[in-house]
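Just so it is clear, none of the values below were taken in a lab; they were calculated from the coordinates. Treat the numbers as computed from the prediction; the structure is a model and nothing was measured. Cβ atoms are built from the backbone, for glycine too; each structure is taken alone.
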Structure I
Amino acid sequence: MYVCVCACCVSLEYLCTLLRALSFVVIHSSFLLKFHLFNMVSEEHLVPAKLPLVKLEVEQAFNCLSKQEKLYAHHLSRACWAGGKICLHQMNHDAARIFELFITLFSAKTVEQVKSAAALSDEDWLNFINYPALFFGNFGNYLSFGDSKFVPRLDKDKFKHAVLAVASNDADATLRSKLTTLLGQTLEAIYSCETNERGLAVDGKGVSGYYSAGITTDQINLVQEFCQQTGLSVLNTRLFVTSEKPLALELRLASVEPREPKTHEFKGASITVTYGDHSAILKEVVAHLQQALKHAANDHQRVMIAKYIETFTTGDIEAFKDSQRAWIKDVGPVVELNMGFVETYRDPIGVRAEYDGFVAMVNKETSKKFATLVQEAEAFLALLPWGKDLEKDRFMRPDFTALEVLGYAGNGIPAGINIPNFDDIRQTEGFKNVSMSNVLSANLAPDGEPISFIAADEQDMFQDLVSHAFEVQVGLHELLGHGSGKLLMKGADGKFNFDVDKVKLPAFTCWEAGVPKNGGNCAVTKFYGPGDTYDSKFPVFGSSFEECRAEAVGLVLCVNPTVLSIFGYPGATADAVHDISYINWLSMARAGIRALEFWTPENNQWRQAHMQARFALMRAMVNAGEGLLTIDESKLAEHQITIKLDRSKILSVGLPAIRNFLLRIMIYRATADYEAGKAMYSDITSVTEPFLRLREAVLKNKKPRKDFVQAQTTCEGDDVKLNVFPATPEGMVESFVLRFRQ
């Protein structure tokens, strides 16, 4: 703004008034500019004003352990949490330094001392402490469920002041110097929320700690092809471009021990394989595992831990597979453990695995339901739509237990797990299922507020039964979803794991493959070759595709009266939909609508595998027609929508539609038909009208996901103590400081 004033033409009083006005304009404009810059970050990327934190209850289960079991659990927990720091490096290239900033700050001063020194208003303090609390709860600055970046709901200068105020005197000069350095390295990264930083992606569309900045999908695929040809697993790797012209890449494998780097020439590029990524972290993990080994209960546990130590020391994935073989043989342990590079959800390409680790105690009472489900599994598998040709030759009854989680180190705690993910083990040696009981009960506890998108006359029923329905869904999802199905393979010896002459596929696959029909069915023309895995054949969308298959199995089988009886709901009939089954279908439909929150219109990508899967199933219900699932948009202008599921049509319309959709997924998965699977899944998960116009209402109604404040064990001699913390931002911070105090 320019103002021209001629002094000779105005009185002194007028001039003073004008100067006061100018001063107000300058100050007010400065405030508006700061306000505008702060609010350039949309609400969905700001830390919630109130974090929904939940205490993960575990005292009762832990207190039932013997002295030896407590020592075993303690050292395993320490190993898991130590390895959790790897997640920071896998998420992005700033998270580890941000983590160090907050551990340094709150190790040097208590939360109360930081609060006193910062001297912020109550609102500003809450906005400050919420950021490290959310950061710790998600083990990084991107949400563990949705991969969306979050930034503080606090002015940057106030944030900086709060960090440095604790070291304002000479005695704290060293602390102030370290905090100043860390702030200089992280402050911009904490607050920056450019379009290409808001999610996890490659090709310049997002960030990822698995890859160097600017890496392309073509470069990643080139290394993937090299690894498949050489038999090198990429699960525990990260990939960095070291030169563009000529193209040179470094593939870093996680291990304690370094090795002599080895460079390979492949299709015009130099690929150097190095070992020793995350070496210092894994060395700490191994040290805790060596202590846990002294307290193992049996030989299976001793072999498992020894193989963990070997794989973390050498980086050998075959040793990790051996640890999983020992794990599935350890049936019904009192203290359960799994750890390592397991799930590929957060790799934008879907082939590199995130580190996680958990320690838990078995809930024997709840586990009885799952044991009965396992005993009846073969009968339920026969009800799935693909028949015995696409089912495992022999169903190896797995251990299926309900667990009370003591500690889960990773980017989020799942409700259930079916592992190992190695199909050669899962199909011929077995697997385990676990349901996280204390996670389920804490996550689904009603908060007294209306459930979005559910009709008013169904609110009470939904709130009363949704946790019970979800327990049924998780059990079916893990055991009979992930635990079912066969991959058709041709081995290195040229032999098939199926009868090539007898196995026929439904007619629709013939038309899609361009092959003439043969008696209504067609021969298998696609399959997995030597060295192929599901993840390698189904990159990017494969995790979601498999989650969709498992969720669909849950929908199909939850209407079965025998299944419901096992879970404690007797009296169901084959020709009527039980309340639990209805709420499960309704909950899935609602989840499909809520999934729009996890779709990014800027780059037309899904940010969460499970939610993309649930959107697909909701679309399948809508596509079934005949009024099975409708969406009331009459109050869309008020950001209100209501889903209406016709209960009377679930068996006659919904079930056939979901069975047909499930069959297609299974066939594409079994036959490694990536192109057909991608075409179908891309179509049903594309967000077009009318769903595009619903997204704003979904965003307006979204609630932040609950984060868990977990207990932490400490040990003096042979005395293990369980430390618990309140479900507050301060409690979350204090729990992490106890785990990682410097």
Structure II
Amino acid sequence: MKRRTFIRTTSLLGGAYALSGPSVLATGATPAEPLWLDGPMRWAQLAFVERDPGHYDPDFWLRYFKRIHADGALLSAGGVVAFYPTQIPLHHRSDFLGNTDTLGYLVEGCKKQGMTIMLRTDPHAARQDVYDAHPDWIAVTADGQKRRHWANPDLWVTCALGPYNFEFMTRVNTEIMQRYQPEGIFSNRWAGHDICYCEHCTRQFKQATGLALPAKIDRLEPTYRKWAEWRMTRLRALWMHWDSEIRKQRPASRFIPNGFPDKVMTGKEADLFFADQQARRGLMAPWANGKGAKELRATLGMKPLIGIFSVGIEEEFRWKDSVQSDAEIRIWVAEGTANGMRPCFVKFGGDIYDKRWMEAVARLYEGYYKNESYLRNTASMARVGVIYSEQTDRNYGGKPWQQKSSDHLDGMYQALVESRVPFDMVNDRLLTPRDLDRFRLLILPNTAALSDAQCQQLRAFVDAGGSLIATFETSLYTEDGQQRPDFGLASLFGVSYASQVEGPLRNSYLHLRHTPADRQSQAILNGLADTPRIINAIHRVKVTPTMPFPSPVTLIPTYPDLPMEDVYPRVAETDTRELYLRQIGRSRVAYLPGDLDRSFWQLLNTDHGQLLGNVIRWALGEEPIVSVTGPGVLDINVWRQQKSMTVHLVNLTNPMMLKGPFRELIPVAAQVTVRVPAGTTVTGVKLLMSGQIPAFTRQNDQILVTVPSILDHEIVALDLV
């Protein structure tokens, strides 16, 4: 296999852009040498355990990597354990290493197969000899105690922000680069665990802020917020320091952090990124992997995004040597791939107890290899953007009705999936016309904390013809969490804040005013024709309208739910609207004062999902890029490639959708209608994952395709000229 290199010259929208970091060139310029970054499409991670040297068969893994067409390898190198003959004092060699070089053998074998090499370090823990030599390198708890490792009490937890990382791990990175010349170093658990009260953190935080370290984690407490900002600054400095030292050894190489607390900074600084979203745990939808990919895509654009997935079980008690079911692995990986991630399986330990996962991964990778050109996406074709807000996550909350605020986004996400509307995520700090031009509709699921400048950017989006949906307390707070007297977007909503949030509402309803002659009312209440009422949301913001509005959805106030003899409405109907709809030129604006999105996620009430879907379709106000009919729950994503267009259909139809693992995959059929991009001609249609060539029909600018069976993931590919 030849090593492939690719030069990136196009942005999400097809325009020229530059790479970040010291190798940045002028916009539109061509790099002086090809970069490896865009090459690998299928990654394999082998995370060694200390006893692997001499106990595992490296050739077994090399054969497997070759079989599955893996073109990138992520291999454990050093940190808590060195898997090579390190010469750095206190860098613990595996007790089983002897005179061998476990890492070097595998690196050489992977390079012979043409694979890109990323080497992994883990600096979060150290042994007793490190403690004895440098007790100041060890993290300290709030009560002044050196911190023992929570999972292995023989180890000590290191301080991430002091000399252990800035000095000791810099030497480790340099030695690894000099010995093996990998394309990059990926660092696991590099960012620390909770507040560290060591002498370095205490002194440096005091110097930076004039304050003592916060006594506890409280995200809304002012000193803690100062600490969170300071920590982010220190971590960015560490990232840049490691990256700079790595590039001194090999200019084309990169440092890749495992996570960073600011996605905008991640998108700005990273030339590629590994998303460590390994598997489901607890009550979690399988689309969570796609959601994480969308959030990173919002800041990374079309830079390579690799999705690490675990073949092991990732529940609370971490059975690392057992495996997920085939069906669960396939759906999780399908969600990542459909949302633009490149897969990277991770296996902990070179010894293998349970091989059942290997065929599932092999089938996936072989299919992706066969269809690689259709997975090299150049742009998303979604016209709907859902805003997510890191500043709201950090600075909003504390009041009873503000708990579980992430449920707003999850509820809206679920409603969009059920409505089969292709969409992307938008970071609320990236709202320039360049960021938003491709979207027809923006959705703000309780995006509570917005600056004046962000509010103006959203108003400009609507002024330019874009549409907008917002819920609950959107824009009621400034970017740092200070409450405004009125919504920052009050002029768009057409309502003012009436200084109260009601709830939780018991036995309250939404009255549906069906007006057959009113096309807008018909669109909003589609599918709800046989009832005059549905259940209300759990909380609602009281607002005062500042202009006339239609009234398709109004409030039926709370009334007793016990005793049964008293269960009847005291007020049969009101004029209090629970949905405010405006047409502003070409733009449409919908504001929902209730937490209907959060209530949908918590209750999964079908009427809530239907109403949210109707509002989304009304606000979009155009024919979707793709329409899919047929039974089941399908997650839809649409991408453009250099010579093709693809529609990803991920089949989430399963009784275990919200609590894995999937036991089996339940096939569904679908009819797919695709709007062909202007100026292109379709020369052929393929079903990539099943390998079929389906019949299709053309109607004006649309292609109609029947997909006879979608097991887990099907990709409808249109070849274009």
Open item on the list: When mean count of other Cβ atoms within 10 Å over residues 127-134 is computed for each of I, II, which one produces 13.8?
Closed with: II
Task: Comparison of I, II - label where distance in nm of label points 7 Å out along Cα→Cβ at positions 159 and 535 is highest - done: II
Open item on the list: Quick check for you: by FRET efficiency 1/(1 + (r/R0)^6) of positions 647 and 703 (r between Cβ atoms, R0 = 30 Å, to 0.05), which of I, II is greatest?
Closed with: II
Task: Structures I, II, by relative contact order in percent (Cα under 8 Å, 6 or more apart): label with the highest value - done: I
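Kindly point out which one of I, II the value 0.35 was derived from, the read-out being FRET efficiency 1/(1 + (r/R0)^6) of positions 279 and 551 (r between Cβ atoms, R0 = 41 Å, to 0.05).
II
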Open item on the list: With mean count of other Cβ atoms within 10 Å over residues 87-94 as the yardstick, tell me which of I, II scores highest.
Closed with: I
- [ ] State the single structure among I, II that was used to calculate semi-axes √(5λ) of the Cα gyration tensor in Å, for residues 343-686 alone, giving 37, 25, 22.
- [x] II
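For which of I, II does helix-only ellipticity at 222 nm (-39500 (n - 2.57) for each DSSP H run of 4 or more, over all residues; to 500), calculated from the coordinates, equal -8000? Walk me through the numbers on the way to the answer.
Numbers: I: -14500; II: -8000.
Answer for the origin of the read-out: II.
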